[in-house]
Structure I
């Protein structure tokens, strides 16, 4: 699945998540799905694990929900 957002795109499947950021740097962030956390309200994807630590803010809740369904991880809400 590919999700396009204002800063680039996310390529996701049940095993892996790749974020490709647009702009001059053309940075690529990668993580295994078990290292990913989805934070609702803020619409943030974070990855923390063996040697990785990054986060990306998506444009809206719908993108986060689509990603959640694709990778099989529930969205955590911070109330």
Structure II
């Protein structure tokens, strides 16, 4: 049952990204989506696995950008 809820949540967050862009999500939503996508197994489909990797990079960059914008960055000057 938890997997169905996770899949539904993952799809809802992805719909938001595709409709309004990745910056429409909060940092917490981005982290949650990152975790949900990492858990999903796409090893049977090479193209889907490649898309997963690209999306994870974009989400990671968006989290970093969010941290820099709002001063939560761990970046050392």
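Out of I, II, choose the structure whose coordinates give log10 I(q)/I(0) by the Debye sum over Cα atoms at q = 0.19 Å⁻¹ equal to -0.74 when calculated.
Details: I: -0.74; II: -0.83.
Here the read-out was taken from I.
Which of the displayed structures (I, II) returns the greatest value of FRET efficiency 1/(1 + (r/R0)^6) of positions 40 and 64 (r between Cβ atoms, R0 = 25 Å, to 0.05) on calculation?
Working: I: 1.00; II: 0.70.
Sorting by FRET efficiency 1/(1 + (r/R0)^6) of positions 40 and 64 (r between Cβ atoms, R0 = 25 Å, to 0.05) in descending order puts I first.
Kindly point out which one of I, II the value -4000 was derived from, the read-out being helix-only ellipticity at 222 nm (-39500 (n - 2.57) for each DSSP H run of 4 or more, over all residues; to 500). Present the calculation step by step, with values, prior to reporting the outcome.
Working: I: -4000; II: -25500.
For helix-only ellipticity at 222 nm (-39500 (n - 2.57) for each DSSP H run of 4 or more, over all residues; to 500), the value -4000 is produced by structure I.
Taking mean count of other Cβ atoms within 10 Å over residues 16-23 from the coordinates of each of I, II, which one would give 15.5? Walk me through the numbers before you get to the answer.
On the way: I: 15.5; II: 12.6.
Derived from the structure labelled I.
Rule-based calculations on the coordinates, nothing more; no lab input. Please read all numbers here as calculations on a predicted model, not as lab measurements. Cβ atoms are built from the backbone, for glycine too; each structure is taken alone.
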